[in-house]
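Structures are listed in the sections that come next.
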Structure P
Amino acid sequence: MQGFLWDVEADGLYLQSKKIWYIRLTSIDETRSIKIMPFKDGVDVAREQFLEWLHSFEDGCYIVAHNQIGFDVWAIWKLLDIVPRVGKQGKDWLDGKHVQYVDTFVLSMYLNPDSPKHSLEYLASGSEDEKMDYRAALVDAGVMVGNEPKGHEFTFWHPLMATYCDDDVKALAGVFRKLWAKAIEMYSDSWLHPSFRQMQKDYWLYSAQAYTGAKFHQERAKALIEHIEEKMAELKAQVDPELPPRPLKTAEMAFYKMPAKPFTKSGEMSAIMVKWLEKHSATIEEGVVKAYGLEVPLVAGEILPVKLPMEIEDNTELKDWFLANGWKPHEDFWNFKKDPLTGKPVRDDKGKFIKTTPKIQHQGQICPNLLKIEGEIPKKVVKFLSYRNRKGVVEGWLNNWRLPFDGRISAEISGYAPTSRVRHRTLVNCPKADIKVLLGAEMRDLWVVDDGYWFCGTDAAALENRTLASYTTKYDGGKFAQMNLEGDIHSFNAFAFFPHLLNEFDPNNPENKENPQFKPWRAKAKTGAYLLAFGRRSP
């Protein structure tokens, strides 16, 4: 197999990097290996060394690295002016040479999408060539204390970095052989087909998207947070006086706990008991403590049964109050018992998840059944929580690590699912600019472009179902396609999956999809439809 494995160590992440410390390149058959040190020998010499190595291999050779499409090839493009191309005209290129990238990070997600992790450290764990903990090695060597900021270890050169990089390439070799063997086992010798190449190109484009980022208006964001805090304060002032008193929280009990030794051996009141009485403006008469309008027997170590004013931020107590007032949490708004080893929900004998406590919020959404409780207080609480959710999102954007660097935020992905779909992070699920959506327009207005430019966005409507319809048409004469084009397939599926909805909603009402009581069922129906379409197995 013609090709090589390699790894790059730079002085920071791609955006901040200004120099490359070290590059290790080893042929796949391990008969050849070189090191390149651009910071020491200079960029021109390093570039010449790299290109001489690259062009010593035949066209179409394999270039193997872990997350090279997300970092390494970007680093040599930026700092050595060696230009990569991924998936151009169906092929990969480096310095104009036809190559075949095999990114083991992408390959791991491609072959083992359910794996808990896909890092080189995780994939190489348990092997003879486990990845070195470089930061810990520098601390052991006395070079670092250990409390320096994350990433500080790469801001300077140390000879241990060469060992670290060399060990990474050795670990990479073992991971590559293991993944390659699994690919052959699953798909035969010809496994390297367009779907994997497309996934690598996808990851290349997502990396480009992340590095480009989106410009963020920080002053508007700060002003919006002030506005949200004002609205939250208004709602709190309206709601708090209407809430009932609540029992003490665990953290508060110690303050109200009677001393373990209220009396001395002589029978006199102990000094600590005197201080406790003063602290609570309490008195004792004939063994009875009088405080906060209560009269309770003096018992060492007992806690005064004090009740404090409930506040709108008291999540647990608020849930109990809602339940007492008729709240029936929606099926999607529950915590479930989890396996301590896997972290996954546990099922009962009937295959259902075991419920523990209800949730007011789930994945940024407020339980719709809260609005069914009579009175204005629940509605105001829901609005307060919605404001708080929006505030948390904006604060997260303002605290993003990249903002101080160039005023932008990266539009990143966290990896691929078994369906090859991705999960976006950071710049994701921004509320739509609809008058019905709380602060939707204001939050969208935080994302800006330079003068003379416009933001352009698209969304493929019913993408999965339209694709599915192209396959089903020859079997059903286009009926499924017609349902997608002329109706709302997700609403239709909601009634199909959950027949009891026919007793609550009119299936012919096109407004169902915007009904807050119906929307959670429509969302669940999407999940069921996609499970069938993508062939999902049971957990």
Structure Q
Amino acid sequence: MILSHKKEFFIANILAVLVALVSLPVPLIIPLLVDEVLLNKPSYIVGFLNQFVSPSLQVPIYYFAVVTGLTIILRILTVIIGVFEIKKFTIIAKNITYKIRKDLLKVVRKISMSEYETLGSTAVSSRFVVDIDTIDRFISTTISKLIISILIFIGVSVILLLIHWQLALFLLFFNPVVLYFSNRVAKNVRGLKTKENKAYEVFSESLSQTLDAMAQVRASNQSKNFFDRLSFLADEIRQSSGEFFWKNEASSRFSFTIFLASFDVFRATSMLLVLYSDLSIGEMFAVFSYLWYMMGPVQEILGIQYAWHSANAALTRINEFLSMKKEVDYEHRKNPFDSVTTTTLSLKNISFSYGDTKILDDINLEVKKGEKIAIVGASGSGKSTVINVILGLYPMKSGDVLFDGVSIKDIGYEVVRDNVATVLQSPFVFNSTIKENLVFNENISDEKIYQALEIAQLKEKVDAMPKGLHTLVGKQGVKLSGGQKQRLAIARMILSNPKLVILDEATSSLDIFTEEKLHHSLEEFLSGVTTIIIAHRKSSIDQADRVFVLEEGRLKEKLDY
């Protein structure tokens, strides 16, 4: 994906080269003045500066003022160019992660429901947040630092070789060895950090679940058990976090001690070379400066492996997600829903399995236009699976679904879902207003909304709310009762003007009186609309013209139900 941003990447690399070129002279300039000014051995710098002033101004304060000013300017230029360089890499990273997120969204939109249910929403969310953020940091920060570090390492190596090649070789080979052992010490606590992160993750997940189910936890008198577990998990955080902190601190101090010890060795070696070679005192100070200067780049180069492993693992997870099985995308060729108020439904030899477990076995069903049928059966018998097959959420192992005699494979899933409305037993309610939960960004007048609410037996409740349609319902509709959420979903179904309606335990949370009123008000709306009712309640089953029993994967009509 970086190759798709060749121009930006080229500019970013040019800026990285400039950062290296501008910053490289900084550690060298002032130390060289030690020889030329303090030890009174004029050379290149003093000779160059003397060209611009009269002999009366050729004094140490002039040399140090000019060189210090030049050093400050170079440092400021390094920062400015570095800001533009990191900005370029950040733009590249954000564009790439934006593209990845778009690709992931396309996959989520078309992913097979069986694959999604196996993976789970938390795992999907982690791809969008944690994994993409890891890749983002790798591109925007790690790559940019790595390029500059490599350039600085090469530049410093060349300068050190020019100053004193024997000492330079000693530093270049010994420096990475020191950092390697420092990293080995630090590596011992990385597992503790993973353990700490895991403890936080488990605690956060358990806390979120407990808070979401607070009412149920209290109602079942399980508060003590749940909060005792949270206390236990909090103690796990205390232990793992405490262990990581002190061991990490000890590791950091030990690593720094290794560095200081190695620096002492370098200093002693440099001083000896001043005595026994042509290395000057100023050059020795320059070597000290470059030693400090080079530690950061070498650390970045050696540490790239950890950032790469993290980014590669994240990229692997994302690629695995992108390659997951997708929902079959049938091309839309025919539309049996055009210019009709309802439709027939035919299931032909439908079979479906969860892995090796057969749920539906050669099911056949014919529903006439405007007919209402009920499907009953024990929990887990596959009633909801039938609905998911009709909507194309679960792929058929064999058979076909037809609307007005047209195969779903010729209609396409999107057209089917536009015209088939489903009300579930536990409808999802978005953390938004009542109106937004009903219209889904469609342009529907308040008058039609209130008509739908009246049919759904929810108008009085909404009217009693201070903000009416603009009342926020909270996360997962926490401010609404189970029955109110079901009626909200029914009102949503009414506004969609469906050609076929599926009611999957749609009134299970209603009291008998409200349910009776709802059935009565829905009777006119559903008159002439093909309806499938999944229910256990006799009051719901009584609304059907025919009743079918789903048992052991087979669907049979019960004339005497």
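If mean count of other Cβ atoms within 10 Å over residues 60-67 is computed to be 14.9, which of P, Q is the source?
This value belongs to structure Q.
A further question on this structure: Of the structures labelled P, Q, which one yields 1.48 when Cα Rg over 2.2 N^0.38 Å is computed from its coordinates?
The value was obtained from structure Q.
Between structures P, Q, where is relative contact order in percent (Cα under 8 Å, 6 or more apart) highest?
That would be structure Q.
When helix-only ellipticity at 222 nm (-39500 (n - 2.57) for each DSSP H run of 4 or more, over all residues; to 500) is computed for each of P, Q, which one produces -20500?
Q
The numbers here are math on the coordinates, done by the rules we state, and not lab data. No experiment lies behind these values; they were computed from the predicted model shown. Cβ atoms are built from the backbone, for glycine too; each structure is taken alone.
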